[in-house]
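These notes open a run of structures that come right after.
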Structure I
Amino acid sequence: MNTDTDTDTGRQHTVVDSPYGPLTLVATGGTLSGLYMTDQRHRPPEESFGERVAATEEPFPAVTAQLTAYFAGERTDFDLPLRLEGTDFQRGVWDQLTRIPYGETWSYGELAAKLGKPNASRAVGLANGKNPISIIVPCHRVIGASGGMTGYGGGVERKVRLLEFESGRAGTATPTDGLF
């Protein structure tokens, strides 16, 4: 997974349907920099997304093709250039998220240990919650130490549905499923 953190203010966005509701895709300088769900916690204001363009504008066709394959159960990971904007610590957490295998979960403590900061599970949780590219950078795969479904920026119900989908307990979702 490629990440680019140079600053460039050229932003545009599009909205695509998904089995989990509309997804707002944001590109900065032609690279995906955001994937936000409706009512997502820490979702930036709409006016910060730039001009709304068709999903056929670059870089959105590759993003939508990979998301479509993921939701159809045909793809388990993503291979897209990403522009993850955050602190060094946040980017480290987000990088680790991409290493959690499809259909598996790690606890916040396990994630902190992988970062070499075993006492930083709370900070890991805060960084996880501010992940700007949900689903593709799979923050939904992080759970509480007891296995409980702790907070998720897209809502705990959505998190449960994503984990059930990935574990094969829910079959493949269809775009007509909509929100809960």
Structure II
Amino acid sequence: MRAAEIKKGNVVEYDGKVYQIRDIERSSPQGRGGNVKFRFIMYSVPGGQKLDMTFGAEDELKETEVTRRPVTYSYMDGEAFVFMDIEDYTQYTLDASVVGDSAGYIADGIEGCQIQLIDDAPIAVLLPQSVTLVVIDTAPELKGATATKRPKPAKLSTGLEIQVPEYITTGERITINTTTGEFAGRA
């Protein structure tokens, strides 16, 4: 698979080890003849050792065979997240360090998650494109404020903090894009 085709969450083989892609930065050099580069933040599976690598768009990486199972979030077990398979009720436990930044989007009732498995061992959770969370703390809207809508910080039910429009109030349910981490609308 070419580097340009790889997406966040893919599992690839590199240098004889298996890694999950957690973040991708694309850089296009200015000027003529510049080649597009992709910087991958990858974590070894298992183990979670971080590797920061840059590849050209045409560089080939071997995708590892991964099984995906639909799951729902069950509960926290100390520092670990426990998910349950929707079809056969198998429980999968992922350490908080493996879940990483995705933890801020995982709440009771979340739908559309998948667990990635290699040889029946859970290696990662894939989130849906967007999730609905409750705003538990944000500044009140300033009445008579200027017509420009400035963003303000809001703390969500999972502890995640994001910028929201001024009109959002504490207690509202909002939708967040899990790819960008940005406000996507009222729920």
Structure III
Amino acid sequence: MVKACDLKKTSVIDIDGTPHVIENITQQSPTARGGGTIYKVRFRNVTTKNKVDKTYRSDDPLQETSFDTKQVSFDYVNGDVYAFMDLETYETIELNKEDVEELLPFLIEGMEGITALISDGRVLTLRLPDTLDMKIEECPPAMKGASATSRTKPATLSTGLIVQVPEYIEPGEIIKVDTRDRKYLSRA
């Protein structure tokens, strides 16, 4: 059992006998006297991919799903099948496009550092590292002397993901991207 106040994005919770992955957690602290902290959690059912929104008080107990973790690398795409390799046993794990849809803007062939959460021989979900180094393929040129404030411009990365970057960033540069927020962090 885990309390709602101890939930993390890495937790997998059992709701009605089905594992659910945490997508988002928001915390609200009421200003009224004696009001406890409220946690609003968005889960995704690992089987049906449906979203479930629940609200908990900080002491509410939740049942965690037991799972194993394995380090995998992304190998290749064959149609709608995405192949990952277990880095310990070198076995291939194949997942459908629907199973990895959220990860597509970040997947680069040969990429390592991906963690697979596995329960009963089935992959529940894949987790990417919090930050990735990605190459900028194209972005508009900077306007010189236009403003004293920091401005951003859209940049298209090698996977097709578009992020807002500072004006001084040029095509061909490698940048750090936060995979949770899909935002630019810094130059690599």
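At a glance:
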item	result
Of the structures I, II, III, the one that 17.1, 59 was derived from, the read-out being Rg and Dmax of the Cα atoms in Å, for residues 65-160 alone	II
Answer label among I, II, III for the case where Cα extents along the principal axes in Å, calculated from the coordinates, equals 60, 54, 24	II
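FYI, it's all coordinate maths here, none of it is from the lab. Given the structure is predicted, the values throughout are model-derived calculations rather than measurements.
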